[in-house]
1. If you rank structures P, Q by percent of Cα pairs over 24 Å apart, for residues 526-637 alone, which sits at the top with the largest value?
2. When FRET efficiency 1/(1 + (r/R0)^6) of positions 94 and 350 (r between Cβ atoms, R0 = 25 Å, to 0.05) is calculated for each of the structures P, Q, which structure yields the highest value?
3. Please state which of the structures P, Q yields -4000 when helix-only ellipticity at 222 nm (-39500 (n - 2.57) for each DSSP H run of 4 or more, over all residues; to 500) is computed from it.
4. When percent of Cα pairs over 46 Å apart is calculated for each of the structures P, Q, which structure yields the highest value?
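Bear in mind that the values in this text are calculations on the coordinates, not laboratory data. Predicted model, so just to flag it, every value in this text is computed and none were measured. Cβ atoms are built from the backbone, for glycine too; each structure is taken alone.
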Structure P
């Protein structure tokens with residue numbers, strides 16, 4: 001029995017990993033380590049801790065008698081007072097958990113870890129594999145010197161390579177990896193408070209975040225440990241707590257999960273039975289410390305509420321396919337009244353140092369702190385991209401290059417969709433511990449005259465306006481933007497954005513409301529743990545975008561992709577107020593959203609010689625009906641009201657599998673009814689089970 005304990009302790013020592021929400025410079029110090037130099041404190045801490053466990057831990061009899069094969073995980077911390085606290089233990093035997101708790105209660109108070117000379121806490125994860133290997137031995141044999149060993153011995157060693165591959169216990173490596181955290185407004189709201197504390201030198205506008213940068217402020221393993229259920233069977237652990245497949249070796253880790261997005265509901269006003277049937281599989285992993293990857297493939301069929309179906313079909317591509325599912329992709333007809341729409345996204349991520357992260361992938365991005373973004377949102381369908389994040393001093397600089405498509409008939413050449421390219425950069429600067437400002441610039445160009453990808457825009461630090469001018473102002477479309485955020489307290493902050501699509505000083509300040517004033521702005525605020533209720537997140541936001549913003553007088557140089565806006569979901573010519581409440585306690589969650597807007601829509605779809613009032617980003621500015629007196633809401637003025645309620649339960653925190661119910665009420669009242677824009681109301685009730693990996697937008 002004592003030998004078993006000795007093996008357990010030594011393996012624990014070999015697998016002890018420190019994780020902390022704040023960086024620390026000096027390890028906790030046992031009295032036995034008081035005279036050790038700082039470089040040796042980590043080893044002394046581990047050794048002393050090992051010895052203490054060896055002297056005090058008593059393996060329960062039932063574990064030995066039943067010859068148990070499995071694993072156990074212990075998660076603990078040494079707090080700012082130097083007190084050991086067992087935060088969580090995961091084991092099939094409750095006796096092992098009870099014994100671990102007993103031992104931790106006897107551990108002595110020690111000198112805590114320090115950061116910048118001040119006490120701080122540090123957390124440790126301890127994975128334990130059972131049965132255990134003897135200390136100081138390895139299943140990997142060392143080949144002898146070929147000069148002195150016989151050839152037969154070398155061949156024997158090589159033939160044992162496969163058997164000597166060592167499999168380790170998976171320890172949630174994704175939480176410290178460089179993988180993007182899937183974009184989900186509700187999920188991001190859970191760690192948004194931790195990212196917005198006064199005095200932190202992080203940046204919150206560039207999304208999606210990678211796990212490693214968020215894990216410094218919000219310990220995913222600690223938070224998810226609070227949600228884990230005590231399940232011992234394989235099925236129970238996989239369904240409630242873990243990834244379906246978890247693999248880890250010395251230099252590689254990998255997870256694989258099936259997923260679903262199954263919905264069933266009814267549009268009661270249009271008497272349409274709605275559904276969505278998505279099956280998906282996603283994989284993620286890492287090679288070494290610097291290289292990570294993520295991929296997900298969706299196969300989907302669905303039929304939605306009447307307004308949603310009409311919106312999708314109004315964006316149908318050239319070539320005969322009936323619709324583009326918003327945010328998803330081109331759909332083909334399924335049965336008589338449904339859609340079939342496959343989607344694939346993924347990325348590879350490489351961080352050669354703490355300052356740089358490079359990503360190549362097919363997906364979406366988002367810039368800003370709001371629910372909407374006037375700069376770049378995840379509203380459109382996925383696209384290929386290459387991105388560089390540079391994080392140094394008080395700055396974070398993001399450069400992105402994207403390949404987009406225009407799929408309208410007027411943009412199709414030789415039955416091929418027109419390709420266009422976008423290059424943008426966003427510089428975020430923490431001016432003070434409370435104030436952040438950001439600068440944004442973007443340029444769109446197409447393949448006119450076989451121009452292809454213009455390497456003028458590869459330089460990440462130039463001003464795109466100058467490049468656009470030198471290559472011809474009508475061969476590109478440049479936009480600039482400003483952002484700001486101010487943290488009043490750890491729980492309250494305000495944010496803003498300004499987008500400038502065209503700037504003429506005389507027109508902007510002339511007071512005659514020129515059509516050239518292609519501007520938009522956003523102001524908003526967030527309130528965390530509102531009114532003292534932990535987990536309650538409140539947000540209010542106002543967006544106003546003038547007519548003709550994001551559009552262009554050249555057919556493909558608008559700020560869109562696959563007939564959808566790259567920025568605000570509603571396009572332009574809008575004023576909008578949004579209020580959002582989110583709450584989660586344990587695995588239960590609920591969201592509420594209300595949107596009130598005034599929209600200036602077109603009387604007819606954008607076409608040649610048709611008056612264009614600046615609502616759709618795909619209109620031709622040369623068809624504007626007047627030069628001045630241009631106001632937000634002009635054209636087919638529409639009052640828009642949308643409210644959405646959702647409540648549900650998180651089934652598995654590792655895979656983000658949820659069950660939920662929702663209801664949407666939408667009221668749409670245009671000034672004049674047309675064939676495609678007419679007064680209607682929608683009540684859409686929906687129930688579903690989904691793996692939450694992206695944002696569904698129903699509020700258009």
Structure Q
């Protein structure tokens with residue numbers, strides 16, 4: 001028999017192969033991919049060198065192992081039912097848009113975290129209409145992402161998304177104690193913009209937790225005018241809880257008030273709920289879906305062997321999800337591999353979210369007027385270590401990322417509205433609002449000056465939605481994505497961060513903003529400047545919350561607020577600092593990140609909408625009390641205005657914030673806005689809040 005030493009090389013190779021196979025099997029937390037449909041996209045249209053694309057829809061079957069270190073932070077996971085392998089199983093929708101010939105793609109998977117079940121990646125980057133079921137040439141827009149060969153992935157993650165409208169669904173398991181669903185007190189804050197006699201327990205096309213009918217006698221309905229106002233109890237005989245049947249969209253739980261709900265008031269329904277979902281599994285689903293499509297080499301994976309890097313994108317709530325995932329270590333899969341090479345977070349504000357605690361309500365987040373009692377804007381906030389003098393706590397948003405061995409490149413983009421209504425300054429200032437903080441070298445922050453939270457995106461009918469502030473920063477997003485990709489793949493550094501700062505005099509408190517704001521005309525005399533913006537309170541949720549994710553004080557006690565700051569205005573009232581896109585460098589009016597509510601809320605501003613106050617066309621048309629120059633004085637005529645737009649666009653393209661090929665489109669949009677304003681053919685401002 002040959003000596004054992006002759007077999008050692010072969011044994012070593014076999015051992016490596018077996019270990020690799022076991023590692024792949026052990027980490028395949030997507031247990032099964034179920035394809036529902038596989039169809040040509042856009043009628044087989046060819047996109048660049050990637051060729052034709054296909055749309056694959058179906059469900060991912062997840063199996064998350066509670067014993068794995070990567071899952072220890074999932075609240076209540078040990079209380080979920082397990083399959084025969086000891087894992088927790090559940091199903092979620094997915095949509096994959098990929099080149100038919102995977103080898104022709106750019107080997108990049110772009111994962112979008114859906115926003116309340118909705119897909120916005122194509123509208124934001126491809127200049128396409130909103131559609132949760134992309135399939136036509138119109139849904140491709142100008143094909144920006146597809147021409148570059150990206151594979152696009154959307155997966156469901158939040159259980160409370162109501163069915164309908166093409167929204168992606170996931171059914172997460174509930175936590176059990178002694179074989180029974182867990183009960184607990186839940187608070188549902190409700191606000192209406194118009195008189196009504198019934199309100200749902202959750203907003204944003206979300207489902208509320210079912211009430212325990214046996215404990216309904218302990219439920220309370222209160223009302224107050226503002227977050228720090230006194231709660232007034234509404235008599236039990238004046239309200240009832242009902243389930244309204246919406247057909248294929250399921251039942252919706254609503255509180256019915258005999259005397260009707262008043263607009264702008266904060267109604268709070270406190271009740272014992274049953275059936276606590278293991279909400280943190282939604283974060284694991286995003287992690288494991290990205291890991292599966294990237295690493296799984298089986299023939300069942302439509303992307304097998306074709307993906308080298310994964311980039312994640314999220315807007316608003318979805319950006320906060322990605323922020324939260326890094327904070328809790330969901331950037332690494334069960335096998336200890338990094339699943340994201342880069343993360344693009346658009347308009348996250350300063351928040352994380354109610355994404356991983358018992359009875360979490362994922363759609364909730366504090367704005368200036370609403371939802372302050374939900375844990376979304378909480379310490380730590382910055383990408384570097386920081387300390388909160390009010391509590392003595394120290395923290396680091398990226399502590400787990402630093403310790404995890406995989407550090408994705410990070411892009412943050414914010415708007416002016418995110419400073420007013422979403423605590424954006426906390427990402428780059430201390431919590432007392434006294435000094436600037438640096439960003440981690442692996443991160444960049446770009447602030448779109450004067451922009452509102454949502455972008456003007458045309459519907460299928462060609463009309464624009466959210467018609468207040470006509471800012472459109474999609475062209476900047478399109479320029480930044482390739483820079484993020486290049487930073488990840490080749491180490492080519494992106495442009496430096498562009499943000500307002502305390503040291504630079506472009507970031508300050510509300511008093512400084514009001515003191516610097518110019519005289520502008522409003523609906524009744526001088527424009528009213530807000531007297532409030534979001535300063536989220538430090539929440540006391542009870543002693544168990546930080547350790548176990550269980551809230552014991554419901555509603556929580558409010559501690560001192562974090563001190564958030566605002567970009568300060570120039571002589572036209574437009575914010576300073578950050579990136580000034582052509583519409584801001586060559587403005588047709590004052591672009592504001594805030595807008596007054598019209599629903600009766602006292603001195604309150606809206607959640608996501610900015611506002612716009614056009615300049616007068618000529619000196620004779622300037623209203624009394626308007627300190628701004630007319631369009632004629634600024635540009636002379638349309639050609640003069642377009643020259644200013646062109647110069648601004650070229651400068652931004654040179655700095656990496658616009659693509660040269662997009663300049664003609666930017667110019668055409670600017671021309672249309674100029675002519676519409678000259679004709680006074682402005683879009684209807686009736687988007688829920690009044691133009692000042």
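1. Biggest value here belongs to Q.
2. With respect to FRET efficiency 1/(1 + (r/R0)^6) of positions 94 and 350 (r between Cβ atoms, R0 = 25 Å, to 0.05), the highest-scoring structure among P, Q is Q.
3. Comparing all candidates, it corresponds to P.
4. For this comparison of percent of Cα pairs over 46 Å apart, the top structure is P.
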